[in-house]
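Input: structures, listed below.
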Structure 1
């Protein structure tokens, strides 16, 4: 009996990046090296090569955060990604930012045009309690039966803007997963694959608690796993973000069932990969109408702008300074987003601004007491650094301008902040501070009063700041806004 083999291809958190773009690869001395990675035309080539090597034996899966994140994605409300995704011939996906325009847009406009299903065992209709999406799919790959189970981001109805989850509720998925694994095994599945957008810490805990998972494809946290993690018998992989890497897992099945051997590769989508001509034509057709506008240079930076660091990042420092200048405030807050391709030292384009903040929200102001600022940041630190992975519901730490904090990560909930300074003086719990922010995640609705949206949006604020200031010389010469002690 010949050995049965299966190849699994993963893309995760591509965030609408259709074309090659800068990414950071860290040197051994800690310095960033900028390199050009990604692009759907190169990804298509890698997919084609895998399918040529193993005809009929490839499963291609997408962990979500796919239809949102660049100008092309936002301008089209996700529709620009439909044709390239269909050309990749994916087998299934799950979701997070796909809900950015509300569940009805996703279900009525986007999903009917995609040729692969969106899977989620943990997303329910509030009215009636039925699953909003199919939970799983069974695939026959050269005689190997592959059961794929999807878990959408549990945070959609917890930390995202309310319209993301209108009419829906989301669970963690742990309680539901064993029943779906058992059902798929009874239907003849040789391999169980969980396609998750919970995040790597959550997925490792999930795999350690739920038996029967063979492979867990993880998304959300943008980890470049060069070696898979083993937990509870599952092989866990995650493959970066922005389509800069794809994950490939080649499995050999044992004669008595189970996985006898596994070979994992994290493949950089680099310039050595020749673009697929058909996909290149699709992408160019999407981008050509916007090329002149997106390529317009709006400023210069002598330092790299990125979001690759947990506590503070140069890209967000620029954003915060721009919105504080637009609002005339001494404080500013934004969410600790992970997405956004780096901007190397040199020219800054309109495309870069859209990549920094693709939602282009209005610049807003709010009045907060010092006590509310401390409570908001303690809550954010718990969401980011909670000891229990299931309680981690943030991205990176909240970005702050005009505020310096020292905190102890290891301390318990509500007791992490050791000292705080605002606008150059100790933070006064009873004082009211006016702050600028962007998006509901910047300052959640339960904090503050007297909110106002200003007649300027974030991208215009960034362009104005780049025009009127010298950020390359002055924007980043202050102490870190947040430091650990």
Structure 2
């Protein structure tokens, strides 16, 4: 072999080695920088836990500074509000990883800011001696009110600042004490009532008549009705050849406009509107309101709504969707976002839980800013539905949510449950003195929404505005 040919072979081999080294370097950069934050926050990442053994994990605080989670000198984690805030704080265990804020904010809680979270081994050199504090948007006292109001019922409550999306309460019952999750895992994970499930963001239920708010907006948007059209509810509606839809309990609402139909919760009217719109009109409305969409909020994991394939549904199935039945399933958080569209001039804010990451001295290292998630409707249509929802509370099915001196809007729902008693719903808003909240209440097997769920909403509204 000539010297020239030998040099070419050596050069080719060296080039291959350099390419392999470059690929390795790029891969290390990728997992350290681009994937670093997600890998560090993964609930089963035990490497992060080992790195934290010599530091005290930071505190989780509510928006006023109340301690929701903290560590003693030995590193043991405690949760002063226990089961009340468990769906928010989550838990952190050696065997089963972490959930909630303990998972999503694990990096700053362990003493690393997002600026250095993805730098692999360098984070060991740059991390603090103690974890940073994470201040949340939630209000511990408001959460306690919601938890006590749910009582022995299975259910969920979501309360959100209408204009910012800050979550003020996210409560789920039954719940659990995060401090005993490790040793009680076998019992908690096998219970039939699923205390480890955050029903507020992960529980899926038929929305019942609360969904009529969205259908009313869609009907106005598509022009299949107006606010002045007169409907005639005889208590039944023939659909096709062999299906007759009946109002619950044999009710007959008579002649009524759209606002009256919302106030009286007339199924016949909204079934009629859904069939007029068909799958196209409903599909467009679902897209505008984000029904079935991913939330993409890092610290708020919401299960996507289950939306049936609308194309090809029968008229009867379309009619059922008009009043929130059929195959449609949503979370309580999703319905709080629907309520936000009407309370906030058509905009749905992205819900968030983390207000700021703080040093032990209280200096903010990172802060959150409100973001619009969807522009679901126009300010004009939002104002119409908002006014109609005020009528529901003033003189309709939602009077149990009324609070003197507070403008309360709402919509009740009684959702059929194939395995037991109907679920009770209430969604709406409350405003006084420039402060406005939206809320969603779900009581599993609670029966009529105007009693069970609206009554809980009233307690929450009174606590928020009256203390």
Structure 3
């Protein structure tokens, strides 16, 4: 199986420029995003009803986060009593080490994996491949990308940047005996046939988790294809992996979140499958895994949790609605970001998962139009978060901050001396009227010295040039004329 090509975080601006010059990509994303926006709008025709449901979802997520440590302990105790082995992973390397230990313990050379963004986050496929263990994607979109050595460009629809012609060529090249056809139904059938044998041959099935219920020890998975159910029930061992923030308190809290997730993500009133898994196979049961594990991953999430100004980031239920409505994401696509989570949600969560310095371009990849905040089903104030991250990138933690604030990894390292100096000069000029008037006088008379290149401004705009007469001068002349 081909491995995905890594994209460097520092290349975001170059990636975005390349994407804007790709008409095929632009057409694919424009059509897909318009479709998803329309589907979502049909599911929420009553904005007042949506707002009421959103407040419920927001309250559920905020309540869970307010008592996150206690709920995680309750979840672990409940799962352990049900026969599930719980593992804690502070970093991606820790999570991969747990996977490797379990694979070796069961002499597994093949894993089948349902859709899981957290597994993408830890690069599970590549880490297992390096140890001689094949980890096969079974979500059709993810499977297409894995064959092509590509990466997901959307949280919900990972292969949204591929056309049916692209998929036809990928299958024809990588699946033995696959005909070259662009008939969608036939392509799906080809993919299913290729994957069918994998489910029965795999010793380990891997899945993500949408919600974890502390009260009952249940893992809730939402899907449309049925591959997730096969991954979690056919192999002898089921390993689920998710972020620590996905826990909620009660089973009844699943209903509003489920209603918000499906309608916000794909415009469906309900998905084809809602799986509620509560432990491995019990005595007398005919299917299900004989052994079950849950890996709870931190990987920077506690950094977002410990600061109340960033904690709302963890409310996310991974619906992708903010991406579908973002004018930046819909034009440059998800691969431009170079992170597991692209778009507005990626811009606010990636600095915590990776490093604020390495992801410095992402919080600025926004027009701050507010569309992401308006459609977020759990009320994350994404535009506010973007502004806070922009500020954090340029300023270290103030010693006098009340309440005390913790520094993010990479906080203050985006600060540039030239930019800081420019703002100090601006502050000096604009806080002293005499200096400001002197600057305007010189600028008006020496405007012919204005440089044609003015950094990023002139990449898409005409250069700024001071007027030959200032507003003060024009008003003074008008006053003299009236007299």
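Observations on the structure shown:
- For semi-axes √(5λ) of the Cα gyration tensor in Å, for residues 183-294 alone computed as 35, 19, 13, the structure of 1, 2, 3 it came from: 2
- Origin of the derived value -6500 (helix-only ellipticity at 222 nm (-39500 (n - 2.57) for each DSSP H run of 4 or more, over all residues; to 500); candidates 1, 2, 3): 1
- Taking mean projected area of the Cα convex hull in nm², for residues 71-350 alone as the criterion, the highest value among 1, 2, 3 goes to 2.
- When log10 I(q)/I(0) by the Debye sum over Cα atoms at q = 0.06, 0.10, 0.12 Å⁻¹ is computed for each of 1, 2, 3, the one that comes out at -0.32, -0.75, -0.99 is 2.
Bear in mind that the values in this text are calculations on the coordinates, not laboratory data. Just so we're clear, the structure is a prediction, and the values are computed from it rather than from any experiment.
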